[in-house]
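Colleague: Next up, some structures in structure tokens.
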Structure I
Amino acid sequence: MIDAVRRGPRERLALIDPARDEQVRYHELLDRVDATASRLLKCTGGSALAFLAMGADIESVVLYLACLAARLPVCLVEAEPESLARMIGVYSPSIVLAPPTLELPTGMEECPGAGSYRWWTAERDRRAAVNPELALLLTTSGSTGSPKLVRLTRRNLESNADAIARYLELDGNERAVASLPMHYSYGLSVLNSHLLAGGAVVLTAHSFLRPEFWGVVDDQRCTSFAGVPYMYETLHRLRFDPGRHPTLRTYTQAGGALRPELIDQLRRASEPAGARVFIMYGQTEATARISYVPPADLARKLGSIGVPIPGGTMRLAPVEDSESQELVYSGPNVMMGYAESPEDLALGDVLRGTLRTGDLASVDDDGFFRLVGRLARFAKLFGRRISLEDVEREIESRFPLRAAALDGGDRLILHVEPGALPSEVASHLSRMLNVPPAAIEVVERDALPRTSSGKKDYRALEPRP
């Protein structure tokens, strides 16, 4: 990825931070990246695992790219003390790069860095071996306490960024607004694809709900906006009008299924404004994107996840003891595999370019795919894939009760036996998943229904039509 940035236009703007009145051109960005990479190698001695609490600021982007340049595998994490401490406890990174608001992790000492971020290093004898191809680690389950990470290579990053840039037709005139967290694969893909295409990314900490955000979009003449279903549903309720932001030429949506009627409404509202709408599907396990619906086909393919991205293929595989079929994707952006412990960081490519997505799907005569269900117990909230089993494990370890989690579409439904106040359970889960409390519904029951074998009976908990 950093090699692709080096091939970019040296004099064009790469990053814009209006709040700090800072603009960085490509040659300036590369100078800062190279200087920072040298400091990182001096602090770590090389062959080290880095944790980066990545925010929407230029310093974060420089640190991310510097880790790639120094060939230090970097795990992007949230700047949230409890979850960061858990992840550090599992993986014992060699260096942690975080804002000054976070406290020094136990067993680490500060290393002189540059800028406002603090650099904390660990003793070298604590380091785990890492595969030389490993470049990036991203969380996948949505539960910030889960140690499961996606292992990505430099080839994964560059191939997916290139594919996205190709089907979105990105060039040096593009300016994307950073509307999503950078530690989230969708948000990171916006950064990667625009830097690869020689465009610019406008960084802002403002929420899309704030008028200041849209002021940044208009003042900086942003050309694209990326959102997950919750964001577009909220904009719909607020009667969002694309015509009020004439520089926005592209709207992209991923991170879960958006209702077809809202897709059509967005399409019809965007066309008079001269803007395109791209509905996309992906997983962190495939770096970011797997498929997309070309805007010209959107009206007749509502509800479809589209066709494979450039360089990728999709097929259906039979599911044992079922008439359903699982979506299988192959491409150069498929991860090497998962890591659930430090020992897994040394593993090679166990998937070899093929990902069983866990999603059930169908395909029509035109080769457009459609999701029809899930093979495993996962939910998606605000674009994040959440393991329902991880949710149950977290709640049952924190509170003296039994819990059963269900996907409620736009919210997570948690059935619990008595043992704690439902409001306390909901508040804890809201913090852990970093979602609004309204996205969590806790239902107290005298006892959870059980199957004849004593397992939780999820079918009995599903709402009746």
Structure II
Amino acid sequence: MDLERFRQEAHQLVDWMYDYLKNIRDLPVRAQVQPGDVIRQLPTAPPEEAEDFATIFDDFKRIVLPGMTHWQHPSFHGYFPANSSPPSVLAEMLIATMGAQCMIWQTSPAAAEMEERMMQWLGQMIGLPDNFVGVIQDTASTATLCSLLTAREQKTDYEINHSGFTGDKRYAVYSSSETHSSIEKDVKIAGFGSESLRKIKTDYKYALDPAALEAAIEADLYDGVIPLCVIATLGTTGSTAIDPLKSIARICQRHKVWLHVDAAFLGSALLLEEYRWLLEGIEQVDTFVFNPHKWMFTNFDCSAYFVRDKGALLRTFEILPEYLKTSESSPVNNYRDWSIPLGRRFRALKLWFVIRTYGVNGLKELLRNHIRMAQAVSQEIEASRDFELMAPVPVSLVCFRYHPVGTDDEKKLDQLNKTIEETLNDSGKIFLTHTKLRGKFVLRFCVGQTQVTQEDVDKAWGLIQETARGM
């Protein structure tokens, strides 16, 4: 494809992108295909000769589009949002066009220096202390792994990086029983083994119980196990429960335990002054992560990871082969030393476009609207005779179930709500997901898509009621 043809096709794609976003409400939210439907339409061998781009794009619309679940649909209320926005999409287009490899300052100075400034902006926007510095990771899962590895090396005076695990020392990592599944995966990858993860019980709000945490740490000390790291969650995946950071921080300080905070989704709410109480105890936190790619209108992937001790991070990950040595190494940030991958994308450009396009006040307004709409749904559920809230609603996720009068058998209620979820998702009109809280099947309704309106939420809640009561 020559550049002239590239320009023609690019204009066509932008027109399609506009139509897609404008008319996305006309599409079914969840892909209406069965397993195998897509792969059966794809040839078993690659083409020997070049194919026309128009044919390729037609196949995209015919084969790929029907097999996509539309995360940017205003009726997508499942999981957490992975919301995008027009300025972020435009930035992605520029990033892809330049195709820059941003591993060190010399390979793309603007990318390195913009990342440094954007992380400073984000830190200010969410109220972090000035002594935190940041780097963009791909996901919170990777950020947490970086935190565990840094905690491991600092605790062992960087010996494991040098010699590997030796001797019979055992380590323990602590998190709530409601923490994200990636924590256990990270504990295994970091070499501790899943048996080293202590899942601490939660209170009635599904938040970590500080007394249970301290008891677990003291029990490990008595048994000769070394308490290494506590992972506090601000906004659990299941219900957006908020662990009591201040109390956890005091325990970590008393026992000299590393403290990492996972605020992947809910961290965006820290833009709002009324949610800054969540950061009480932040002075004792070692590392902190939240995902602008979840609820700050920035395309996946873009995870903001902040550390209090830059030196510990660099000493854990830095490695300098001759072919990467440059004369500028000292006064600049070479971000390949701040994370696991060597290769890095120019993710900071997306943040720059989004923050400047909306402004901090515009971002706050969008978040407050999402919270207001979700809170209104929760109030309707509380006033209902046959629906019930299953967890507190601190921001924009509503956990609920249908509980018709006279039906109290938990197995029947679980099956009823599972059927409601499947019926709604099969309809293509709405997409919900579920969790289990205290063993009970719970529906999750998250408000957070970029284009979602009050009308969209009203329609979705009306459809939920109609479907449930028609069972």
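Computed from the coordinates by the stated procedures, all read-outs in this text should not be read as laboratory data. As the structure is a prediction and not an experimental result, all values here were calculated from the model. Cβ atoms are built from the backbone, for glycine too; each structure is taken alone.
Colleague: Here mean count of other Cβ atoms within 10 Å over residues 7-14 has been calculated and equals 12.5, so which of I, II was it run on? Each step should come with its number before you reach the end.
Modeller: Values: I: 15.1; II: 12.5.
Only one of I, II returns 12.5 for mean count of other Cβ atoms within 10 Å over residues 7-14, namely II.
Colleague: I, II: which one has relative contact order in percent (Cα under 8 Å, 6 or more apart), as calculated, at 22? Before the final figure, lay out the partial values.
Modeller: Numbers: I: 12; II: 22.
Clearly, the read-out refers to II.
Colleague: One of I, II was used to compute semi-axes √(5λ) of the Cα gyration tensor in Å, and the result was 36, 34, 21. Which label is that?
Modeller: Of the options listed, only II reproduces it.
Colleague: Work out which structure the value 3.5 belongs to, where distance in nm of label points 7 Å out along Cα→Cβ at positions 79 and 223 was derived from one of I, II. Working shown, then result.
Modeller: Values: I: 2.9; II: 3.5.
Value 3.5 for distance in nm of label points 7 Å out along Cα→Cβ at positions 79 and 223 corresponds to II out of I, II.
Colleague: From I, II, which structure was helix-only ellipticity at 222 nm (-39500 (n - 2.57) for each DSSP H run of 4 or more, over all residues; to 500) = -8500 calculated on?
Modeller: I
Colleague: With distance in nm of label points 7 Å out along Cα→Cβ at positions 335 and 391 as the yardstick, tell me which of I, II scores highest. The partial results should precede the final answer.
Modeller: Values: I: 2.0; II: 3.1.
Result for distance in nm of label points 7 Å out along Cα→Cβ at positions 335 and 391 over I, II: largest is II.
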